[in-house]
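The data blocks that follow each hold one structure.
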Structure 1
Amino acid sequence: MTLQRYNPQKLDQFALRLLDLAVTMREMSNTSREHGIADLPVHDKKALEWCAKLEGWLHKTQADLDVQIRQARAKRRALSASE
């Protein structure tokens with residue numbers, strides 16, 4: 001996996017891409033329900049693996065963000081205390 005820097009806008013773009021995929025899946029489920037399609041063959045093994053990896057990545061990245069927030073707060077406190 002390649003480590004890339006993400007600003008808030010890039011995080012939003014990524015999140016919206018994931019939402020678009022979720023919306024498509026919801027549309028498929030609603031359409032299949034409306035047309036009485038009881039089961040649809042889906043090759044899901046890799047997709048479920050990717051989702052698990054994505055969840056792990058998100059948890060790690062959120063923890064990294066929490067550390068950066070704490071460091072930024074500490075730096076601001078140190079700067080304000082030295083003034």
Structure 2
Amino acid sequence: MYSEQDFKNIITYYNSFASEKEQYYINRIIRKDTPSAWDRQFIDTILRRLKVKFNTTSTNVDSRLNSVKNNPYNASVLDNRKKE
């Protein structure tokens with residue numbers, strides 16, 4: 001049903017982004033022997049949120065790095081020293 005990576009992502013979400021209420025629900029789901037349909041839906045929602053958050057962050061970082069690399073006024077310290 002869920003892969004090992006999904007469980008790692010849930011742990012990451014729990015430690016980094018989850019509110020106290022979400023942490024409560026995750027703890028409750030973990031303690032159960034068999035999760036209900038609501039529990040599965042809740043876990044699926046968490047996994048979707050985390051996937052969107054990771055993709056958005058990755059896209060933003062890539063965009064910012066490209067803007068720095070393609071900056072026409074980018075000058076290094078070494079370039080300034082050779083002007084003698």
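A value of -25000 was computed for helix-only ellipticity at 222 nm (-39500 (n - 2.57) for each DSSP H run of 4 or more, over all residues; to 500); which of 1, 2 is the source structure? Write down the numbers at each step before the final one.
Working: 1: -28000; 2: -25000.
Among 1, 2, the structure yielding -25000 for helix-only ellipticity at 222 nm (-39500 (n - 2.57) for each DSSP H run of 4 or more, over all residues; to 500) is 2.
Which structure, out of 1, 2, was mean projected area of the Cα convex hull in nm² derived from, given a value of 8.5?
2
1, 2: which one has Rg and Dmax of the Cα atoms in Å, for residues 6-53 alone, as calculated, at 14.2, 44?
Details: 1: 14.2, 44; 2: 10.1, 30.
Derived from the structure labelled 1.
Upon calculation of distance in nm of label points 7 Å out along Cα→Cβ at positions 30 and 62 from the atomic coordinates, which of the structures 1, 2 produces 3.2? Don't skip to the answer; put the middle values down first.
On the way: 1: 2.7; 2: 3.2.
For distance in nm of label points 7 Å out along Cα→Cβ at positions 30 and 62, the value 3.2 is produced by structure 2.
Quick note: the coordinates plus some simple rules give every number you see, no bench work behind them. Computed from a predicted model, the values in this text were never measured in an experiment. Cβ atoms are built from the backbone, for glycine too; each structure is taken alone.
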